[in-house]
Every structure is written in structure tokens, then in C-alpha cells.
1. Rank structures P, Q by distance in nm of label points 7 Å out along Cα→Cβ at positions 45 and 205 and report only the one at the top, that is, the highest.
2. When helix-only ellipticity at 222 nm (-39500 (n - 2.57) for each DSSP H run of 4 or more, over all residues; to 500) is computed for each of P, Q, which one produces -10500?
3. Out of P, Q, choose the structure whose coordinates give relative contact order in percent (Cα under 8 Å, 6 or more apart) equal to 28 when calculated.
4. Using distance in nm of label points 7 Å out along Cα→Cβ at positions 69 and 109 for the comparison, can you identify which of P, Q gives the largest number?
5. Given 26.2 as the derived value for mean count of other Cβ atoms within 10 Å over residues 85-92, which of the supplied structures P, Q does it correspond to?
Structure P
Amino acid sequence: MRLKDKSAIITGGGRGLGEAMAIRFAEEGADVLVADIDYDAAMQVAEKIKGLKRKGLAFKVDVRDKDKIKEMVDFALNNFGKIDILVNNAGTIKDNLIENMSEEDWDLVLDINLKGAFLCTQAVVPGMKKNRYGKIINIASRAYHGNIGQANYSSSKGGLVSMTRSMGLELGKYNINTNCVAPGLIDTELSRKMKNDIREMAIAATPIRRIGQPIDIANASLFFASDESSFCLGQTLDVCGGRSIGSLYLKPKSN
């Protein structure tokens, strides 16, 4: 087992990518605290982890709340004794063209996606430094390359990529690996709400010609959470079916 006797916190762990990572980590031997603003969803995932004979905990947290994050970390330490892995996965989306984007939507996305990851990282680093061991995985998005109508989201994910690099420079000497996974279009509850024509265009622009699955991201994150990635630091892995390679020419449909 690649994560035998390791303990992890996964924010946004109640559904989608977070749930997939929580289950995958538990399958590989980790105890997992599932943190989510939706406590019921987090509890359901925690129960699945218990079914895998690992410790599964649920914790309600808003990653914009520094005091609540401290409670979450203390709760994990009291139950696990240590925190080996942090996955900063909590995120939100509020798309609009930049001229129409409200200041409130800009602040909301940056506060949850970027500041939340900063606050959670800041809370676990002292313990990881003391233990001289840690794995911090930031879940960004292929959108860090830029997307129309996603100035706030792309900025937040680009910030995560840059923060991951800075974290690596600061924390590498303490044997704390910081890396980033940047998913493309993944089959989640959110992507299923996309208009069919936009969804099909996105698939057509993906060289591998399919939508990704949550397990694709879980497996990439598992690599960074394991000691197999011990010489990886400050890296971003695009898991997007090749969309980050370049743009495909999309031939308009004939009438």
C-alpha cells in the first residue's frame, strides 16, 4: 500500500474529485479527514472510508474561515496524531465576461480557490516541519492557461500554480513536497450542468477525445501523495487529455 499508515486532509472532499481522492487514498492505506462545507456529504464519504477499514472523519469547514481551519487541523491531529498529506481541493466557479463580472464574484472565487488553499497550508505547515515530512497537493485546473469568461477562476488557479512553486522553494528543505494537479474537463456534477454544445466542443478540443473521470485525478494526486514522488517539487501536472498541448482547429458543423 502506497499510503500505509499515512493521514490526510482533503478539502472539498464531499463529492466529485475530492470524494474520488478520499476513497483512492483510503484504498492505499490512508486515514482521511473529509472536509467540506456540506457536512452531510462529507459524512457519507467518511462512512465509505470506514468501509475500507480505515479511519474516516468528517468536518464542516468554510476554507475562508481561518479559525475554523485551525479547529479542523486540531481535530485531525487529535484523531490521527499527525497530518502527512493535505489536498487543497475546495473550490467554486462564477463565470462571466470580465466586463460583466461583479466584484463580489471575483472576490468569492479568489477567496475560496486561492486564499483558502493558503490558509489551509499555513495551518498544517508547522506540524509537517516538526515531523520533517509532508505532502501538499493543490488542485488547480487547465484553466490556469486562460479561458474566456473565467478571469476570476483562471486567476485563482494560476495563483495556485505559482503558490505551489513558492511553497516548494520554502518548504523543500523540510522534506515537504508541494505539487499541483491541473485537471481538464472531468465528469462531475458541475460539468454535467454545462450546455451540451459547449461540453461537446470541449471534448472535440481534447486530443484524447473523451471527458476525464474523477479517478484520473485521484490517481495523479495519489502519485504526489506517495513517496514515489519524493523528488518532485513545485511541479504542475496537467491531467487534461492533452488540451494544454495546444488548440485543435474545430471545423464548424455544416448546415
Structure Q
Amino acid sequence: MNLSVRGLSVAYRRNRALANVSFELKTGGLLLVLGPNGAGKSTLVRALAGAVPVEDGAVLFDGRDVTAMPAHRRVGAGVALVPEGRGVLAGLTVRENLELGWHGAPRASRGPREAEFERVIALFPILAERYALDCRALSGGEMQMLAIARALLARPSLLLLDEPSLGLAPRMVKRVYDALGQLNAEGLTTVLVEQKAVPLRRPADITLVLQRGSVISRSENATLTSDQLAELYLSAHRESA
């Protein structure tokens, strides 16, 4: 899915959360959005998913203006959001969480249930060993894998992920990012939101760094180190002080 964002701005009451953000991401592209807490990262992916109203600007999918399209229709258009905090349902097993994802997928895109479960579990084999467990028994990394697997049951063409590495041990971050790299290599357009540098398989097509809702840095096909990112944050803080 080609994703075009033009001058996107979002406000919560009188507080501007996102200001004039623009980018063009081709089908199969990878956008990495970095920034500290409160930078507007979550607001951006929620706006792309249709979960928050847009104050100004436009969002286009394959040239179609979807700025006013509600969230449930964007799911039907091929958009899946994995929110911060993962959103798996406590008290339900891994399988039951997947069943909810399968039932929530658009009828036109979902295949036979068991075949679809096998498809997403093949990406995260550890879930097969946890199939009958209450998801509260999973590690943080396993919960993140479950959240991504559930989102993939909708067969999205645009995957939005809000801080998928949050709270994970380094080895689990690598496992999650290996799977995300595979999905992107297979042609899934991907938008990743993180606070820190992460182990991408390849440099992101576009990297945006946000601070207080505005883009303070933009780079293409480049990898930002943790030190470079920290310097950007500090520079932006000095300029605003």
C-alpha cells in the first residue's frame, strides 16, 4: 500500500499533539518514527489508523483520500494497528485471542481459520507451545508476538506498530524484529514507532524524529545510532529552552 501523509496535524482540545507532518511511503516501504515520551508518535499511528480525528492535512492510501474514513473501515481497507501495551485480552488463551482476531478480520480477506492460525504461528513458533495457556502466563515478548500475530490475521497491507520493543529483553526484541523484518521483506508496508534505536534488518526507507509533535529530523536509507538520537533530542531541547 502506498501511504501519503500531507501536512498532518492533530490536536486534543487546545493542545497540539502533531504539527504538519508529511511523508510518502511506497508499497513495501518501512517508516521508522522515533521520539521521546510525548513527542506525538502514538498520535501519528493512531491518526493513520483512524482512531483519532485529524485537525488538518490529509492521509491517502494508494491515492485515495481516507482522512475522514473511520477506523473500522480502514481495517477493511487493509490497515492493522498493534497498539502500545499490546492489547491482548487477559483471561483468554492464546488461541482464543487469535480467534477474536480472526473473527474481527474483514470477511473478504480472511481465509479458513485453522490455516490462518498456522500461517501466523509459523512466524512465531513459540506461540504453538503456548496455544492453550492464558495469555497472562506469557512473557512480555510472547505477548507482543501474539498481538502482532492477531493483527496479521486481517491480512493487512499496512501494519502500524506502536513501540513493539517496549519492556522487552534484548533477545526478545531481536526475535520480534526478525519477524517484522521478514514481513516487510515480503512486501508489507510498515510503520514502526519507537523511543530508541532498534535492530532493523535494513535501514528504514524514511526515519522521522519527533519532538513535541514536530519533525526535528528526517533521513532516508540511513541508520541512527543511540548516540545520534540522544544528541538530536538534546539539541531540540536546547533550542526550545
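Each value in this text was obtained by applying a stated rule to the coordinates, not by laboratory testing. Predicted model, so just to flag it, every value in this text is computed and none were measured. Cβ atoms are built from the backbone, for glycine too; each structure is taken alone.
1. That would be structure P.
2. Details: P: -13000; Q: -10500.
Of the structures listed, the value fits Q.
3. Values: P: 18; Q: 28.
It traces back to Q.
4. Values: P: 2.0; Q: 1.0.
Answer by largest value of distance in nm of label points 7 Å out along Cα→Cβ at positions 69 and 109: P.
5. Details: P: 26.2; Q: 14.6.
Traced to structure P.
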